[in-house]
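Taken together, the values in this text are just the output of simple stated rules run on the coordinates, not laboratory data. Predicted model, so just to flag it, every value in this text is computed and none were measured. Cβ atoms are built from the backbone, for glycine too; each structure is taken alone.
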Structure P
Amino acid sequence: MRKLLNPFSIHDPEHYKCFGCSPKNEDGLQMEFYEDGEYIVSKWSPKKKFEGYYEVLHGGIQATMIDEIACWVVYVQAKTGGVTADLNVKYKRPVILSNGTITLKAKLKDFQKRLASVDVELYDGEGTLCATGDVRYFVYPEKIAREKFKYPGHEAFFE
């Protein structure tokens, strides 16, 4: 498993405040990502401030995490940037905060013209599948992604 760099936080740390992945956004999730074969993976330790019901990770936070990792699949595997076109989350089991580190696994399912489809799985700290996501991203040609969204290019995610 190889750690991915966060080029957005490296090149513009003062202004980059993404709720999902900015290490400087103390109110955010501060997610980190790894490449593991055909998957992009994130391991995340849940915090009490993201609780819905007592000891249960809020469903909206789960959806945000699924959307965020899908975006990183687009960056790294589709080699461009885009915006969420469709997000379908299926909640299978509650994510209990005290069960420990959550793992998300995502991979590019399909990429045709301007749409990238990403499959995501979210596991609790005991390895139980708790949610799945089917995410479609409207993607831009790399030149436009660089201009509009400051996409740094595929190579910027690796040392």
Structure Q
Amino acid sequence: MGKLVIIMGSKADMDWSQKIADAAVKLGMEVAMRIASAHKVPLRCYEILKEYEKENPVFVTVAGRSNALSGFADAQTHCPVIACPPYGDKFAGNDIYSSFRMPSGVAPMLITEPDNAALAAAKIFGITNANIRKKIIEFQESQRKKLIDDDTQLLK
């Protein structure tokens, strides 16, 4: 089983993180959720990364405003990091820009939708995990079937 570790910058990110967790469980992943701000408790964040790193997880970081968490996490681990920052109306959504540009050698993947962050993590695990790969294939087929069914309904 693949372990998805969601690290959020604060408890304010819980609803967004829960959406990721719910989608991940449907795709066959085990989920752990933690809170650690790269700005306020960087050493704690580092400890969490090292604690789970031994299990070869995929990390998903969830932090709004100035998203240092994603870059910090990626720079401290060899494991994949997916940034999935929540977006809001403040600053016309411009705080997302802190997730786009990273220093050289720091490469978290950026996915802005919770369900898609879980799907990307599943695809990483699916390379070596047949059960997760099967769930991805079933999910994708259900998406195709829904579109075909919707189109068929239009023709009636």
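Figures for the structure shown
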| read-out | value |
| --- | --- |
| Label whose coordinates, when helix-only ellipticity at 222 nm (-39500 (n - 2.57) for each DSSP H run of 4 or more, over all residues; to 500) is calculated, return -15500 (choices P, Q) | Q |
| Given 14.8 for mean count of other Cβ atoms within 10 Å over residues 20-27, calculated: source structure among P, Q | P |
| Which of P, Q yields 3, 15, 24, 24, 16, 11, 5, 1 [P(r) over Cα pairs in 5 Å bins from 0, in percent, for residues 36-107 alone, calculated] | P |
| FRET efficiency 1/(1 + (r/R0)^6) of positions 12 and 84 (r between Cβ atoms, R0 = 25 Å, to 0.05) - structure with the largest value, from P, Q | Q |
| log10 I(q)/I(0) by the Debye sum over Cα atoms at q = 0.10 Å⁻¹ from the coordinates reads -0.34; which among P, Q | P |
| Which of P, Q leads on Rg/Rh (Cα atoms, Kirkwood Rh), for residues 68-123 alone, largest value | P |
| Source structure (of P, Q) for distance in nm of label points 7 Å out along Cα→Cβ at positions 60 and 76, computed value 2.8 | P |
| When FRET efficiency 1/(1 + (r/R0)^6) of positions 28 and 100 (r between Cβ atoms, R0 = 25 Å, to 0.05) is computed for each of P, Q, the largest belongs to | P |
